[in-house]
Each structure stands twice: as structure tokens, then as C-alpha cells.
1. Work out relative contact order in percent (Cα under 8 Å, 6 or more apart) for each of structures 1, 2, 3, then name the structure with the largest result.
2. When distance in nm of label points 7 Å out along Cα→Cβ at positions 5 and 77 is compared over structures 1, 2, 3, which one is greatest?
3. Determine which structure produced the value -11000 for helix-only ellipticity at 222 nm (-39500 (n - 2.57) for each DSSP H run of 4 or more, over all residues; to 500), calculated from the coordinates; the candidates are 1, 2, 3.
Structure 1
Amino acid sequence: MTKAELVERMAQEANITKKAAGHALGAIIAAIHDSLKMKDGSIRISDLGTFKVVKKKPRTGVNPQTREKIKIPAGKVPRFSPSRALREAVKKAK
């Protein structure tokens with residue numbers, strides 16, 4: 001599903017215009033971004049899951065083209081853990 005398809009579905013489900021649904025989706029995405037930018041930021045949506053930031057330690061990697069070892073610096077990456085409700089919904093969809 002694309003963002004445009006999601007906006008259309010939101011508009012139909014909530015009985016609002018596509019423009020209003022687009023603004024609502026944009027606000028949700030901005031709130032998630034802002035929350036994750038905060039120190040130890042995370043956001044939990046009960047029926048969806050948890051977005052959080054994970055700190056990664058520096059490590060050694062290998063350039064696949066040259067097989068040369070390279071140092072990968074420490075950093076932060078976003079992670080998503082699905083809720084039990086989401087996992088069950090996906091499991092039933094088979």
C-alpha cells in the first residue's frame with residue numbers, strides 16, 4: 001500500500017476529504033519523527049506496535065567489492081516492534 005492509497009483509505013473510513021486525511025497522516029508521521037528525535041525517544045501505539053531508537057556499537061565490516069575491512073561508526077537506528085494484535089492479524093491473514 002502506498003501513502004496515496006493509505007490517504008484514500010483513511011478518507012473513506014473516516015468520511016473526510018482526501019486533503020484532510022493527508023494532513024492527518026502528515027501530522028502522525030511528524031509526531032513519530034519528533035518523538036524518535038528526542039533523547040531515548042519512543043512511541044507506542046497499542047494496536048500497532050512500538051517505534052524506538054536503538055543505539056548500535058561501532059563495528060568492523062567488509063566492503064563486498066574489495067573485501068577490504070572497514071570501520072562502521074556507532075550510530076542510532078529506528079526500530080519497530082509489532083504489537084501482539086498486529087502479529088495475530090497478520091497470522092490470521094494467511
Structure 2
Amino acid sequence: MIIIRIVRMTFLPEKTNEFQRIFELCKNDIQSMPGCLHLELWRDVDDPNTFVTHSHWESVETLDDYRRTEFFGVVWKKVRVLFAEAPLAFSVEKIS
């Protein structure tokens with residue numbers, strides 16, 4: 001079962017470039033995590049301060065394993081202070 005993880009994040013306007021820099025520095029490490037099959041970053045066309053990460057994972061367990069890594073903790077600590085509002089995250093199962 002493939003799990004798709006969507007995380008919508010709105011940043012302070014002066015922090016969007018910093019977020020993009022962090023993502024570019026970390027994306028290869030995220031993609032190389034066990035179970036990560038796909039990773040994209042999207043930007044809202046109506047709100048340039050809002051980004052969405054879209055990732056595919058082999059299973060809930062591999063996603064949870066990634067979220068428990070020291071790497072995730074370090075990156076999340078850097079990113080969460082840039083938010084203008086609380087992020088919205090959810091996981092869905094790919095049906096077809």
C-alpha cells in the first residue's frame with residue numbers, strides 16, 4: 001500500500017526564501033530515506049507564502065520511521081519557526 005503525505009505550510013512572507021533554501025538542502029536526504037518513493041514541493045498560485053510538500057511512502061511504518069529520525073527532528077525544528085500559521089498535514093492511501 002502506498003501512502004501519500006501532504007503537508008500544507010504557510011510561512012511568514014520574509015521567511016519563504018529561507019524555507020525554500022532549507023528544502024533544497026534537505027530534499028536529497030529525504031528522498032534517500034528508506035521507504036520514500038517520491039517527493040515534490042508545490043507553491044500555491046494564489047498565495048506565494050503557502051507551500052505544499054507531496055511525498056509517497058511505501059507504508060505508514062516507513063513514513064513514521066522517517067518522522068522519528070534525528071534528521072527529521074533537526075529539519076522540523078528549523079522549519080516550524082518560519083510558519084505564519086499552523087501547518088495542515090494528512091496521509092492518504094493510494095487506491096488507484
Structure 3
Amino acid sequence: MFDPLLHQTVRSKLMSLLIANDELPFKALKELLEVTDGNLSSHLSKLEKEDYVFIEKTFEGKRPKTVVKIAPKGREAFDAYIEILKQFIEEN
């Protein structure tokens with residue numbers, strides 16, 4: 001069964017980016033995914049609620065900076081999701 005949280009285009013792309021980079025700034029994710037601040041925040045909230053990502057808010061000087069990191073549970077869930085996709089493709 002596909003993980004409904006990851007079986008969504010923006011979230012699967014987001015997780016792919018985090019797998020490849022371990023962590024990315026919010027701004028970079030927004031640009032790479034071509035989504036709005038609100039759209040990205042909504043997707044991140046859902047992933048954070050399930051402990052798939054960590055969201056770290058800091059400051060660089062006086063400027064706020066948000067960095068998103070993949071959590072171990074998120075990495076495991078995404079790996080399992082990819083395996084299910086592979087099985088689905090091979091069976092069909």
C-alpha cells in the first residue's frame with residue numbers, strides 16, 4: 001500500500017530533494033519545487049506532524065532562516081515508498 005502522505009507529487013519531490021541533500025533552506029525548497037510559501041508550509045506541516053522532517057528556525061544576523069532536514073523516520077518511510085513503487089512497476 002502506498003503511503004498516502006508521500007503519494008503526493010509535491011511531498012514526494014520534497015522528500016527526494018531532502019534524501020539527496022540531507023537538508024535544504026526553505027527558500028531553496030520553494031524555488032526548486034516552484035510552490036508558494038503557503039503551499040510549501042502546508043506540505044511541511046504534514047510531514048513534520050508525522051516526524052518525517054525536522055524544521056529548524058534560526059537567525060543569520062537579524063534575518064530569519066528556516067532549514068528543513070529529513071528525519072530518520074522520513075528516510076525509512078521514503079525508502080519503503082520507493083520499494084513499493086518498484087514492486088508496483090514490476091508487477092504491471
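Readers should treat all values here as calculations from the given coordinates under stated rules, not as data from a laboratory. Since this is a predicted model, take the numbers as computed values, not measurements. Cβ atoms are built from the backbone, for glycine too; each structure is taken alone.
1. Greatest value across 1, 2, 3: structure 2.
2. When distance in nm of label points 7 Å out along Cα→Cβ at positions 5 and 77 is computed for each of 1, 2, 3, structure 1 gives the biggest number.
3. The structure behind it is 2.
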